[in-house]
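Colleague: Each structure below is given as structure tokens.
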Structure P
């Protein structure tokens, strides 16, 4: 497993960071808020892990190819956690009040 991580890890990390950045800045270009852009970024990064595993396991039918998707998924959770942490530290929290009339 360590050998697979050494081989696929740098590529998976690069792909994941690129996806996070493209998701974030693509959303900013569309004038979404920083909170919304962070959400789009994380969602973009997380979907790739599931998609890769599904394609490798079902369409290609090669269980060995799911290893790189699994490595991507492990890295993805770490980078998503980092994105969430940075977002909470740098984006001001907005409290929304909702009034409900009975």
Structure Q
């Protein structure tokens, strides 16, 4: 009988999440340009619309730039994130069901 070494593979990911600090707060929302990412789940659009209404009325945001994902399970494309980072002061990622 020929002996072959047995290789054991552990299927779990070994990556460790990188610790990131919080983004600095905006001094004020007045005049802020916000980006909204809608994850396309049920009611995400309604939640973000209501949030925009409240932030405009009560905090004086200047405008909202929206992006709607094709599916909740796919990440936002890097070029979209780069565009929003360039044109917005803050970003809201809406998740709803």
Structure R
């Protein structure tokens, strides 16, 4: 994208067209608009921050009935942190159904 417009496209050839042409493997096609490419600029190097972002990997075990979104909302409202789900597991080996949620948080 360049200024909200596509600067090109990429895709594979339709299987029927590929068969008609007698190709045995997928063919990848692309188009790049050189006029847009020449308008862009090469990003300049920026030194790394002396204060990198802080990320933590947290794990929770919840009852199956507890909505995951409520955990994420609580973290955002009470601690002011943003979380993203990394993994979601359901365990059935215990008395009550439990689920394990692993989240990545940013400070």
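Colleague: Here P(r) over Cα pairs in 10 Å bins from 0, in percent has been calculated and equals 15, 37, 26, 14, 6, 2, 0, so which of P, Q, R was it run on?
Modeller: P
Colleague: Could you figure out which one of P, Q, R the value 40 for relative contact order in percent (Cα under 8 Å, 6 or more apart) was computed from?
Modeller: Q
Colleague: For which of the structures P, Q, R does the calculation of distance in nm of label points 7 Å out along Cα→Cβ at positions 38 and 70 return 3.2?
Modeller: The structure behind it is P.
Colleague: Okay, next question. Assuming -25500 is helix-only ellipticity at 222 nm (-39500 (n - 2.57) for each DSSP H run of 4 or more, over all residues; to 500) as calculated from a single structure, say which of P, Q, R it is.
Modeller: P
Colleague: For mean count of other Cβ atoms within 10 Å over residues 14-21, find whichever of P, Q, R sits highest and give me its label.
Modeller: For this comparison of mean count of other Cβ atoms within 10 Å over residues 14-21, the top structure is P.
Colleague: From P, Q, R, which structure was FRET efficiency 1/(1 + (r/R0)^6) of positions 6 and 30 (r between Cβ atoms, R0 = 41 Å, to 0.05) = 0.65 calculated on?
Modeller: Label of the source structure: P.
The numbers here are math on the coordinates, done by the rules we state, and not lab data. Nothing here was measured: the structure is a model prediction, and the numbers come from that model. Cβ atoms are built from the backbone, for glycine too; each structure is taken alone.
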